Structure I
Amino acid sequence: MPTSLLELKIGAKNRALHTRREASEADFFVGMEGGVYKDSIDETYWLIGVVYIENQDGEGHF
């Protein structure tokens, strides 16, 4: 399970890129990753999800 925001973002993007390889005819490719994130300011834990979407031109956003 991802334990940092960076790991969550990498996981979501990797899932979208895998979707792109499997369904290249789609207009958009979406990847989602969930995990636990520890806030560095007050050290609270958050259960969060990160979503990444990319279009056919390779433009992507979280």
Structure II
Amino acid sequence: RLAIRDAAALGVAISVGAALGMWDESGADHMRKIDKTFTPQWSQDQREDFFSNWKQTFNL
């Protein structure tokens, strides 16, 4: 998760800056600070079971 609350606004600012030649998109990496990283806690079997139930619920 990014540290900044409004990631959409940051994305727009980075894109506009790149379009105007102020930087390329990789040059704006210093603007993106990662606040927290999430890792999966479910096993592969749990994920498959949950997804199967989800698809069945929505008739997919």
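What follows is calculated from the coordinates using simple rules that are stated; it is not laboratory data. What you see is a predicted model; the values in this text were computed from it and never measured. Cβ atoms are built from the backbone, for glycine too; each structure is taken alone.
When distance in nm of label points 7 Å out along Cα→Cβ at positions 8 and 48 is compared over structures I, II, which one is greatest?
With respect to distance in nm of label points 7 Å out along Cα→Cβ at positions 8 and 48, the highest-scoring structure among I, II is II.
Of the structures labelled I, II, which one yields -10000 when helix-only ellipticity at 222 nm (-39500 (n - 2.57) for each DSSP H run of 4 or more, over all residues; to 500) is computed from its coordinates?
The correct label is I.
Using the calculated result 2.3 for distance in nm of label points 7 Å out along Cα→Cβ at positions 16 and 40, pick out the matching structure from I, II.
Comparing all candidates, it corresponds to I.
For relative contact order in percent (Cα under 8 Å, 6 or more apart), which of I, II scores largest?
Across I, II, relative contact order in percent (Cα under 8 Å, 6 or more apart) peaks for II.
Could you tell me which structure in I, II was used to calculate log10 I(q)/I(0) by the Debye sum over Cα atoms at q = 0.20, 0.21, 0.25 Å⁻¹ as -0.69, -0.74, -0.91?
I
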